[in-house]
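Trainee: Listed next: structures, encoded as structure tokens.
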Structure 1
């Protein structure tokens, strides 16, 4: 039995189709004062899977998820698997400055309190987040899905991480495609001059593919795209798992002359063309 929250209804439907499972109807709406209304309209089954990303508007989607889980528990559900393709509030997994809220830990506590029996996520920003939970956590990687899509599109790709932090993701894609991989590196030439370039590879005449887990404002991607083209890349394709895409991020990226921007459907966006439904369905099996 699959239940899709309002942030992930299409993805939930795809997962249900992959598993040939029942997609439970659910009613969610807002009262005039902004408060949430949730009603489960189907008969409960022994195992329930709730699919809900917690991206923007984060607070609304999170509250809806908590309402769904608590309602299911109160109706007698014991085994509730929760799929959060994009985990909002997941980037604050430690206290960087005195007095800060560790939002990822609080999210973990609240999900367990609400009734989650097991959690599935896609490319958590920090793997250490799983340590906050006392329930089983499966952190799925969408890099295989991205690699499969890129492999069909391009015949001679080179995979580039926009910074060293994204190198693990880029290497995972490159290993699947059996193609070269590198990352962008900053070199200080003088006290007031910094050069950013591809560390080792020559991208001249190559089909460059930038890979990252999250694209938010797009600033890092814009910088990487411009540099790759300056170094003679034949084309630049931008890919990511989670298309947060704040404000005019897509416009800024396309304005650099990239060939395409592709992401998975962990969040709904204009560029969500790679579905993680098969990945999630396989894990749930």
Structure 2
């Protein structure tokens, strides 16, 4: 099969939530319940085995690593290869929590499925939850259809979220109170199903679209300037590496929990890009 990427790492169940930090890529091998890293030379390490599905990753200003516990609907701190609860979102999230992003000041925004995706429940809109540095939680934005990957502009003024099953990127102005205001369509993506996303230095967004089997570079308004075809089905992407010019793509044949653990088809794929990334997630 023709593809536009090189293979960095194989043998994973379902890699998700890639984040570049210092000299390596962090990610969660979700259905294998592991938090992992891999260096550009392919050297991988398991940092934590979890007793829940690990979702999004983020960092507090002091360097503390946060990870989403998906089915528990909580955020945990990772320290010394163990995790302790940081925030309980179960009263606000109607189903599994998912991806997460942090502002420079340490507030995090967490998405959730809104309904039982793999159980065949009907689609239902849901919300983004803001978690403050004291662990308190509140709804920051409502009426979103499967809010997934997010980016925040370098000045911390705008949050853009991928609404996977609405096939669009939606932008919000971040208020001083942390709530998200003035919802507007940043890009209508047509047939694409935006999952994990990342921002580059020109303000364009790379979008992993599992539904169309490609990673696309989208400009505000919806113009697609680049299409990349990975070997596997892409679920998320992140810019990193030297000069932030490597696009890391997490791929798998399936996102179904049982099949993913059986097949172990997950990969980290890479390709070089012209425009670098902008900031730490």
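Trainee: For which of 1, 2 does Cα extents along the principal axes in Å, for residues 20-179 alone, calculated from the coordinates, equal 53, 49, 34?
Mentor: Only one of 1, 2 returns 53, 49, 34 for Cα extents along the principal axes in Å, for residues 20-179 alone, namely 1.
Trainee: Output the label of whichever structure in 1, 2 has the greatest value of distance in nm of label points 7 Å out along Cα→Cβ at positions 4 and 84.
Mentor: 2
Trainee: Let me ask something else. Starting from the value 2.2: which structure in 1, 2 was distance in nm of label points 7 Å out along Cα→Cβ at positions 68 and 108 calculated from?
Mentor: The read-out was computed on structure 1.
Trainee: Can I ask one more? As an exercise: relative contact order in percent (Cα under 8 Å, 6 or more apart), calculated from one structure in 1, 2, equals 17. Which structure is it?
Mentor: It traces back to 2.
Trainee: A further question follows. So mean count of other Cβ atoms within 10 Å over residues 12-19, computed for just one structure, reads 19.8; which one of 1, 2 is that?
Mentor: 1
Trainee: Turning to a different aspect of this structure: Match the computed value 22.2 of mean count of other Cβ atoms within 10 Å over residues 228-235 to one of the structures 1, 2, and report its label.
Mentor: 2
Trainee: If you don't mind, another one. To test your reading of the models, identify which of 1, 2 gives 33, 23, 12 for Cα extents along the principal axes in Å, for residues 92-131 alone when calculated.
Mentor: The value was obtained from structure 1.
Trainee: Starting from the value -9500: which structure in 1, 2 was helix-only ellipticity at 222 nm (-39500 (n - 2.57) for each DSSP H run of 4 or more, over all residues; to 500) calculated from?
Mentor: Traced to structure 1.
Trainee: If mean projected area of the Cα convex hull in nm² is computed to be 13.2, which of 1, 2 is the source?
Mentor: 2
Trainee: From which structure (1, 2) was mean count of other Cβ atoms within 10 Å over residues 116-123 calculated, if the value obtained is 21.2?
Mentor: Answer by label: 1.
Here, each number is a calculation from the coordinates, and none is a lab measurement. Since the model is a prediction, treat every value here as computed from it, not as a measurement. Cβ atoms are built from the backbone, for glycine too; each structure is taken alone.
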